[in-house]
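The structures come next, written out as structure tokens.
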Structure P
Amino acid sequence: MEWIADARVAAGPEAAWYLDTVFTPGKQLGTVYDDPTTPVVVTKVEEVTAMRIPSGRLVVDAPWHDDEVREYERGLPTSPPRELAVRIPPGAYRVEIAWTAGPYEFFGEHFDGIECAATRLCISDDPVVGWEMGLAVDDDIDRLQPGEQIRFYSDANVGCFADAGAWTALAAPFRTYVDGRPVPRDSEPLPGWCERVTDESHEADLVTFTAESGGVVWLGRTKTGDVATIVVTSGMPGAKA
């Protein structure tokens, strides 16, 4: 049976167009703010790394939240991360970033306007036929309001993909403070201002990416309903038409 999206979480026409287009170099996504004559164009798709998700359970969230650092340091429980309800086959998957450029001028100074337009986790190369918002395990689809976007939030404009089974160990380096100051963490720098933290006891990874104020998670599904890609966007057209 062919997959049919649930209307409550299905991407509207604008959002679906954006998601179909944002990873195609050369495509125009819009124009520069306050300058309709200058296009914003996808310049490249960059492969950041491959990451391991042995549990098949995926966290898409900020690696830390400022209001929880004090509780973490005192050994108090913190909120669970935003784990997606969907499950993926255990394995290693590519992380890719779509970059855009929209040159602009600000107080006489010229900028190239290069930005991260979206980040994706590539589960398979099968064609995507539709998009829907990725719900977390605690989200109640029956309580969604028309046009509502469910997103994660980030105090530092950073999001991450991480194996949920190893979350405690993977997130710990981002939550280690001494006298209120973050301790330099043992992480691997990656292209696009990303980082990777590994937990070899689980053979699992966490990879960060730019996410301005957080982001919305989108599932790209194949005609059979399998998840082919998981995309995070921060600023884009609305979730519904």
Structure Q
Amino acid sequence: MSEGNGTLRAGVASQRIADQLRERILSGRLAPGTRIIQDELADELNTSRLPVREALRILQSKGLVTLRANQGAWVTRMDMRECELSYKMRERLEPLLLAESAARLTDADIAALAEVQDRIERTRDVEEFLVLDRELHWATYRHHRADELAGVVARLWDTTQHYRRAFTRLTLDQGAWIINAEHRLLIEALRDRDPRSAERVLELHIRRTRVELAQHPEVFRTTTDPA
């Protein structure tokens, strides 16, 4: 096997491990502040420490893992201020990403959005809601031609996932109606080919979540503390 092939295989292995860890973090199986023991993970995955170490670097670049020299790796955690700043960034960046996509959304795309929203309105399961909510919003961005912008937005979604889950568990039963109303307004504006209104609805949708999240400091309390 050539050196180039070996490097390629190592890179594929590292990305595979990174993808597995990302899924565990986003699904809540690894909570913020959880320590990741490289040796234990390598044993579990039947691999060496090298691809595990590289996988952790990949996740560090995406904001999901915090590496500390000579100490180890932890799932990144946020305090309220950091999460609020992430939502403020989303307020400004996601309408821009939507604007990059909206004009190219087809009638079929918009019909598919309405179908996803129908499924959202039928569920009261937090995990299903989180999956469908992400599916809905990213379907509105599907025709963007702004990979760098989309990468930043994806990072903001991923790094705030734990807090969105905790917040949704607290508020979904009482707050589902307003989420659904905002989603319907967004879809209607896109159907009417009114991107300015769609951008405004999206901005207000994200802002409302930020404001309500700030009223629940308990979301940011955890017994898992890397300090």
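Quick note: the coordinates plus some simple rules give every number you see, no bench work behind them. Predicted model only: the values in this text are computed from it and were never measured. Cβ atoms are built from the backbone, for glycine too; each structure is taken alone.
When distance in nm of label points 7 Å out along Cα→Cβ at positions 58 and 138 is calculated for each of structures P, Q, structure P comes out greatest. 3, 12, 12, 13, 11, 14, 15, 10, 7, 3, 0 is what came out when P(r) over Cα pairs in 5 Å bins from 0, in percent, for residues 26-97 alone was calculated for one structure; which of P, Q is it? Derived from the structure labelled P.
-24000 is what came out when helix-only ellipticity at 222 nm (-39500 (n - 2.57) for each DSSP H run of 4 or more, over all residues; to 500) was calculated for one structure; which of P, Q is it?
Of the options listed, only Q reproduces it.
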